[in-house]
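Structures incoming, each one as structure tokens.
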Structure 1
Amino acid sequence: MSRWVDYWRAVSGRITWDRSLLRGAWTVPWLHWRGRRGRPAQRGTIAYWPQPGAPWYTMPLALCSTSLRETRDLRAADAVMIFDDRTETTVALPDTDARLLNARATDISKSHVGDVFETVFGYPVTVDPVRHAGVMVEKSEENGVHDGRIVQGPLTAPRPGCLYQRLADSTVRDGVTEDLRCICVGGRLVLVFRKEKAAAARFGTAYLGTTVREAQDCFSTEELSKIARFCDGIGLDFGSVDVVRDYPDAGRPYIVDVNKTCMPVLSMPVGALEPALRRIGTALEALVLSPR
């Protein structure tokens, strides 16, 4: 019980209460029930540290249909997921011989994401707000805040605790923008949740529609290779990478955010979300059970 009390203390201020989250009150139990039907015999175990793996996150939902079972015994587990949704992780790693997942993903601040992105892709997503002339995106450095807004540069007094990014024009039709949420497991892009949003609310969590796409249908071979290198550079063994394309600039991709404790798109039709979660679970299971 104390773990859950500590968990709610840690995340309560970062939860965005919207229709998608409220819909999860019935979809999450349904997905767990569906996932456990016909579940194969146990072949391995996974533990979460320091936060419990709450049932509404992508990883527990994806694993409920696999041969992996959750355990609280960190020493006996085959894998331990470093499950900490703070922007910067400073917790001590557990004393275990288990495979550690996301142990190197200690900093997912927007500035660090921008640094790794520029190193891998060769061009920047971050801009200097004092020198940038034109529109740009102002965002909190913190994970899960969803407070992005468009501002005009240059600024004489940038907001403390914020980062400024290039505004990639991801408009796909009049008044509608596109986000590509890439689910990565072991450095491989498993699938893409293609989300459409109203342009006026492009930084929020309300979607006009979400579809599941194949990685190779959304990215070139070179782009997939760079996304894998980005995941390695930021230490992401499992999580999501948010990509937007600047369509006026030949569709050039920009990684604008990383989430190492991602949630599924609960607003999706359950019939489309369930097979996507099973695919993610299969990839996770293969990663945990693979030889080291």
Structure 2
Amino acid sequence: MSAWTQVTAVLAEEPEDWSVWAELFERHGLPGTLQTDDPPTMSAYLPPGGEAGLEPLRDVLLERGAVRVETALVEEEDWAESWKQFFKPRRVGERFVVRPTWEEFAAEPGDLVVVLDPGQAFGTGDHPTTRMCMECLEQLPVAGSEVADVGCGSGILAVAAMMLGARSVDAVDSDLPAVEATGENAARNAVEVRALLGRGFEPLAPEATYDLVLSNIISAALIALAPEAGQRVRPGGHWVVSGVIESNWPDVRAAAERAGFRLVEARQELEWVAATFVR
């Protein structure tokens, strides 16, 4: 049986900006981080066969200021199954219900039930960033629109957009398991999503523009993405951003406004901010 390596950075104190640490993990091929506040730690899982990346990651985490880096082997079956006990059907916004494949749910009239198995990808509807993104999405005129989901994770937002009547969705992620999960979850929900591997807008046709772009990714990536988002979103279209730590929100907003966007709405849950911009 294959074993995953859990990599945990133990910090001296809780950082003001967790996204900096999440980006270090992501750069070394470990997206989908988990954090704890007491003690302050950030963890992610290195897949079987990826052991060569462990020492470079350890070095950069220690260089950044981690007190120590702990590793533990987790059998693939245990890793894949252990978290499922915490993922239950959940209402999100006014109409959405996110249901894992292994749970039953009695839908009510008008419910939009997203059936999901995230696999190794981020996005179950339990995290505030995903919930707020879905809530923002629900408030927009999605029907008939062309949508891009940049940083699609499990594909939950792409599927939700199709359920709201989007004409098409292009979904992009730099993590292959996320691209695979997006395709599988689209099929589970009987919607068509074009899932592409790559960073940012790179896999999309150079001339492609959209009525709506969704980006639930870390603050630094949003800031870097803003200039091209300003070119990819059509006039009058929207850019929904999430994954923003509260302390980074002014910088993310400023980057969006420099790119030609105007803030429509901002939401906050705990330390996380999501927002809708219009171009």
Structure 3
Amino acid sequence: MLDLVRTVRFCLTGLPDEAATPCINPYAGWPAMRGLSRYYELTLHARGQADPRTGYFLDIRMMDAAVREAALPILRRAVSGTPQDAAGTPMGALLAQLLAAVRAHLGPCAHRLELHLTPTHTLAIEQPPEKSPMPMLEISQQYDFAAAHRLALPGLSDADNARIFGKCSNPAGHGHNYRLEVCASAAVGPDGHTPLTGDPGLMDAWVDGAVMRRLDHKHLNCDVPEFKDRNPSVEHIAQQAWAWLAASAPAGCVLLEVSVWETEKTRCVVRG
């Protein structure tokens, strides 16, 4: 079984001729940016088997059309009201409506939809199994923190640690600007909200209390008890962040994934 994934970029201008503008540069987004428009991305996952002759499972133009013709009108209506109306949108219900519209247009192969609201914040929904009581909404948000550490094993000489860990075993330590991404899910309630979307500060407060206050601007070996006798590698940092977050998850929320970037090229992911 294959998952074909397609991202569609677009801007919502609020202008009546928005959908009539020519689609010249869909890579950058269509409708195109005009002034201070709203920019979003929708990522559609379709599941199926590739045709043995053509190698195609699904024409990506059909995926683009499903998003643009079925999902974009719903989003236009959602943002067309007052700022208060848009800010109070029940996001769980909205994502469920978007996925249902895309499935009606494309068929049951469409099984997951992700709405990228900002470069760091994503909401996602999957078609629930049959007889599932309610859909689950996934919420992902990114954070950053600065910390210092030294990678070294007790009982080994500086020379031996240097052979194992290289520059990362510098006795005085060294620093990183880490990036953290937390993904959790929650059931969509009768009001269309979830705990993490109904209260926009809940996820930030959870992550701040569980991880950020413990790690930000700290020397991990010296300031964090959990790393006194545990090498603070990116693998161990990700595992420890998971443990802290899982132990303090808000009611009704399930931790799904924790990612920690040590550099732009290196990250560790822990999944439940």
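What follows draws every value from the coordinates through simple rules; no lab data is involved. Everything quoted here is computed from the prediction, not taken from an experiment. Cβ atoms are built from the backbone, for glycine too; each structure is taken alone.
The figures follow:
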item: Given 1.02 for Rg/Rh (Cα atoms, Kirkwood Rh), for residues 142-213 alone, calculated: source structure among 1, 2, 3; result: 1
item: semi-axes √(5λ) of the Cα gyration tensor in Å derived as 31, 21, 19 - corresponding label from 1, 2, 3; result: 1
item: Computed 1.4 for distance in nm of label points 7 Å out along Cα→Cβ at positions 158 and 254 - originating structure among 1, 2, 3; result: 1
item: Label whose coordinates, when Rg and Dmax of the Cα atoms in Å, for residues 166-261 alone is calculated, return 13.8, 39 (choices 1, 2, 3); result: 2
item: Origin of the derived value 1.40 (Cα Rg over 2.2 N^0.38 Å, for residues 30-125 alone; candidates 1, 2, 3); result: 2
